[in-house]
Structure I
Amino acid sequence: MRDAARIARKAAALVDPAGHALALARHFLDCFDLPPNAVVAGYWPTQDEIDPRPLMLALAARRHDLVLPVVTGRAVPLIFRHWDGASLPPPGRFGIPAPAETAALRRPDVILVPLLAFDARGHRLGYGGGYYDRTLAGWRAEGAGLAVGLAFAGQQVDHLTSEPTDQPLDGMATERAAWRIV
């Protein structure tokens with residue numbers, strides 16, 4: 001399933017990726033009204049992921065603080081460190097750019113989640129490491145927040161099987177639309 005999802009994402013990413021990233025930002029901002037000064041966790045796009053940076057910069061312009069995820073070890077939740085929205089973070093674990101260890105730790109109010117595939121029920125297919133599932137489970141146990149998947153519309157599938165440890169999303173945003181999942 002992950003192989004098929006990677007192929008679908010790669011195909012979607014070939015058609016106007018910059019335009020799709022801008023459209024995703026527009027749809028997200030029209031759909032989700034974030035509380036003032038919310039801390040928003042984005043991600044640095046890798047491989048063929050839809051680029052969240054136009055959305056993140058628009059959120060920063062609205063006075064939201066930005067953080068990026070940091071992998072600290074296997075089978076542990078992600079931590080989030082402040083990102084200024086402008087600089088290119090140095091490569092972290094797995095070569096993914098992440099803020100330096102000196103950047104402030106922050107608890108996000110909103111987490112933007114990358115994925116391979118999603119369904120209408122808010123289930124997502126991740127990369128298999130369980131990082132976001134563990135992170136979302138602990139984060140939700142600490143209080144309310146909003147987890148929104150970001151993807152190309154072509155990554156949607158009819159149905160994903162879920163495990164007890166899988167954490168559903170609260171909303172989705174693509175280049176075609178954004179919506180809350182009830």
Structure II
Amino acid sequence: MKKQEGFSLIELLIVVAIILIIAAIAIPNLMRSKMAANEASAISSLRTINTAEVTYATVYPSVGYSNDLPSLGGLPAACGVPGGATAASACIIDEVLATSVTVATAKSGYFYTYGGLVAVGGINTGYSVTASPTIVGTAGQRYFFTDQSGVLRYGLTGPATLASSAIQ
């Protein structure tokens with residue numbers, strides 16, 4: 001009688017069950033890590049926008065802060081040539097962030113809503129930006145807000161506002 005080599009069906013099923021148990025433990029941690037990374041990216045993007053707004057207001061004092069988020073960006077072809085930057089396309093932030101204004105064009109699970117523009121004498125003296133997750137609980141858990149003060153705020157149950165808690 002020949003001795004058969006290899007694994008029995010029972011042994012293979014046990015190995016598969018162990019792999020599934022490990023995956024069930026690891027996947028929720030992976031999702032939490034991804035949400036934390038998306039939230040960190042959104043916070044970083046809002047800081048970039050704040051810095052870009054200060055730069056924009058310095059370069060274009062007759063406009064003040066930009067009229068919208070795409071004004072801070074610009075197409076690479078235009079930004080790569082001298083004199084390519086204008087008040088409507090300032091080439092201060094990358095085009096991916098500048099155009100992440102809808103769920104379809106979101107950057108790292110977040111899209112940005114530009115609003116709260118305050119104009120005095122035709123010069124924009126204030127702005128606000130809200131970062132919202134594309135899918136709450138999957139892309140991110142928190143909403144973020146910033147304005148010309150540079151303070152970043154977060155909301156847990158809905159879009160963050162000026163009254164929301166500041167990020168420490």
Structure III
Amino acid sequence: MSLYTHFANKEELLDLMRSEISRRIYEDEHNPTWQAELLALSKRMHHTLGEHPRWLDLLARVTPPTPVATRDRILRLMIEDGLPADVAFQGFTAVLSSSLGLVLANASVGSLKGKASLGARFSRVMSVLEKTPAIDEAATRLALSKADELDFEGQLDFTMRTLIAGLEMRVESHSR
């Protein structure tokens with residue numbers, strides 16, 4: 001009840017919490033390139049939303065649009081580098097959507113202790129294939145034998161770098 005001496009109601013408190021999460025996610029690291037800033041943004045999203053499992057729900061709250069200086073700076077850097085404005089926006093939102101999707105995937109396959117179980121699933125698949133030579137999954141067997149481990153942060157980094165590389169190819173093709 002003492003919370004309501006500081007906030008008019010629960011909705012005001014939830015709106016302020018959502019604003020704080022957004023502030024943390026969109027904190028500008030002042031990286032000199034849009035590539036570095038997009039990668040940092042995806043990692044901040046993972047870190048921030050991973051701090052508390054209910055924060056994902058807060059992002060779904062409908063709130064009035066607010067200016068986001070970091071978004072504008074990243075988009076400006078992308079456009080200045082030669083990406084058409086619509087492609088820059090699609091790329092920016094793809095990074096956000098992919099990051100959010102990976103955070104949701106990580107949360108949905110998490111163990112009871114709150115740690116991602118993707119690595120455990122990877123290990124089980126490897127174990128089954130090793131113990132059951134009759135399973136004819138040669139490509140899976142080969143791929144798993146070349147991978148040391150499967151971890152969420154590695155998946156996030158791979159996904160973002162691949163997406164950014166695709167955007168860089170658009171810059172190159174647009175400048176020709």
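Rule-based calculations on the coordinates, nothing more; no lab input. Just so it is clear, the structure is predicted and the values come from calculations on it, not from any experiment. Cβ atoms are built from the backbone, for glycine too; each structure is taken alone.
Comparing structures I, II, III by mean count of other Cβ atoms within 10 Å over residues 67-74, which one has the largest value?
That would be structure II.
When Rg/Rh (Cα atoms, Kirkwood Rh) is calculated for each of the structures I, II, III, which structure yields the highest value?
Result for Rg/Rh (Cα atoms, Kirkwood Rh) over I, II, III: largest is II.
For helix-only ellipticity at 222 nm (-39500 (n - 2.57) for each DSSP H run of 4 or more, over all residues; to 500), the calculated result is -8000, so let me know which of I, II, III that is.
Derived from I, not from the others.
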